[in-house]
Every structure is written in structure tokens, then in C-alpha cells.
Structure 1
Amino acid sequence: MRSSSSQSVRETVLDVVAKTPVFDIHTHLYDRAFGALSLWGIDELLTYHYLIAESLRWSEVFVREVLESLEAQQADMIWDQLFLQHSPISEALPRRLTTLNTLGLDVKKRDLPALRREYAQWSLEDFTTRAM
């Protein structure tokens with residue numbers, strides 16, 4: 001049986017947690033006022049550093065070559081290695097699939113150019129709001 005003191009602490013903690021706003025800055029999903037710091041687009045979604053590392057495990061390409069290539073080329077490599085050729089190991093890839101599905105994009109077709117065309121119809125403002 002809990003003492004009234006521990007119950008009070010529990011209630012206080014739950015209340016504070018419920019009222020505390022949460023910001024996930026690791027994802028770079030900032031307000032659009034942050035400009036270039038706001039990562040945006042299908043290639044940004046695919047070139048997450050965990051996915052780069054995971055795709056390099058399957059690739060014969062050198063790390064330097066990948067990191068010096070254009071972002072779209074990196075996304076192409078990741079798409080090929082992790083969405084078409086191999087099953088993912090990390091949790092990073094399923095989260096990308098969930099994101100794409102939530103946006104209404106059909107990832108079952110496995111067609112990156114089609115996904116890029118769909119994504120190109122949107123703007124950063126479609127996904128963010130102004131901070132109050």
C-alpha cells in the first residue's frame with residue numbers, strides 16, 4: 001500500500017509530465033523559421049545517418065565516395081540497398097516506411113522517382129506551423 005506522500009509525488013510527477021511540451025530536435029523537424037536547419041523532403045528522409053551507415057554495410061562503394069555524392073545519389077543508394085535489395089536491420093528504416101505511409105504515399109510500388117514526384121507537390125509549409 002502506498003503512503004499518501006508517495007501518492008502525492010506520483011500525482012505531481014504525472015501532472016508535470018502531462019503539462020510539459022516535448023520538442024524532438026534530433027529529427028530536425030523545426031519550425032520553418034529555422035530555414036535550412038529544417039530538414040525536408042524525401043531525400044532528407046532517406047539520407048538519415050543511420051540509413052547511410054546501414055546501406056554501406058551492403059555496398060561495395062567507399063564511404064568517402066558516398067559522403068561526397070549528392071544527396072539524391074545517396075538516397076538512391078539507400079533506397080536500392082535497403083528498400084529493394086535487402087531487409088533492414090535497424091529501426092530507422094521501418095520508421096521511414098511508417099512516415100511515407102502516413103503521408104499517403106504508396107511504398108509498396110518501390111518506386112523512388114514516383115515518391116519524389118509526389119513529395120515535390122508539397123512544401124515545407126504543408127508540414128509545419130508557425131510557432132506562437
Structure 2
Amino acid sequence: MNNEEMIDAYIRLRDRRALRKKAFESDDEPDKGHMDKIETVMLKRLHESGLTSFSCKGVGTAYMTTLTSVTAADGEMFVTFCVDNGLMHLVERRPAKKAIEDYVAETQIVPPGLNINRKISVNIKRA
């Protein structure tokens with residue numbers, strides 16, 4: 001295949017996959033809706049019974065889980081609180097990728113203690 005044929009084939013395959021994905025999501029939506037309703041009823045029953053789970057022999061188990069999300073409404077206030085109270089174990093530190101990329105582009109220096117890995121890939125867009 002020449003370049004034009006490869007790009008054309010790639011775009012056609014991507015479009016075909018997108019159609020299948022859209023069809024699946026559309027077809028799956030009613031089932032997802034029914035499952036959400038069942039989950040709501042099960043959660044209500046668990047709360048009302050004071051249980052955290054119930055099991056049906058040979059069928060399965062319904063159980064409650066707690067998903068937790070923690071975000072900083074005021075990051076500076078939070079870090080100050082942690083520093084002032086010796087609670088730095090509550091803070092995760094990680095390199096700020098975009099700021100580091102900008103710094104390296106400007107200075108050509110990678111800050112000590114960091115590794116930068118780049119992966120080159122090919123993207124194909126429609127004309």
C-alpha cells in the first residue's frame with residue numbers, strides 16, 4: 001500500500017469502529033438504565049435493612065461500597081495546614097508535567113531527579 005492508501009484505510013477503519021461503538025452504546029443504554037434502577041432499589045433495601053450486603057444462594061451477592069474522591073478547594077491552605085501540623089504524609093508530590101516541559105524547552109535542562117520519556121506515535125486526521 002502506498003501512503004494515500006494506508007491513510008485512507010486507516011480513516012475508513014476508524015470510522016467503522018466509531019459506528020460500531022455508537023451502535024453498541026445506543027443498544028446498551030436501555031440495559032444500563034435498567035441496571036441503574038436495580039442498583040438504586042438494592043441500595044435502598046440495604047439501607048432500610050441496616051445491612052451492607054445480602055447474598056442469594058446460587059445467584060449472587062449485592063454489597064455496598066464507598067467510592068471516595070478528595071479534591072483541594074484551596075491547595076495552598078491545605079499544604080499550609082499540613083506543614084503547620086506535621087502532616088505532610090497527607091500530601092502527595094509529583095512533577096507538574098506541563099510546567100516541566102516548559103522549563104526544559106526554555107532552559108534545555110532536565111531538573112535533577114527526574115526522568116523524561118517521550119514516545120513518538122502517528123496520528124491520522126481526515127482531510
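Using distance in nm of label points 7 Å out along Cα→Cβ at positions 92 and 108, single out the structure from 1, 2 with the greatest value. Largest value of distance in nm of label points 7 Å out along Cα→Cβ at positions 92 and 108: 2. Tell me which structure, out of 1, 2, gives 1.41 once Cα Rg over 2.2 N^0.38 Å is calculated. Source structure: 1.
Can you spot which of 1, 2 the value 28 was calculated from, given it is relative contact order in percent (Cα under 8 Å, 6 or more apart)? The read-out comes from structure 1.
Of the structures labelled 1, 2, which one yields -13500 when helix-only ellipticity at 222 nm (-39500 (n - 2.57) for each DSSP H run of 4 or more, over all residues; to 500) is computed from its coordinates?
Numbers: 1: -13500; 2: -19000.
Structure of origin is 1.
Only the coordinates and a few stated rules stand behind these numbers; no lab work does. Note that the coordinates shown come from a computational prediction; the quantities given were computed from them, not determined experimentally. Cβ atoms are built from the backbone, for glycine too; each structure is taken alone.
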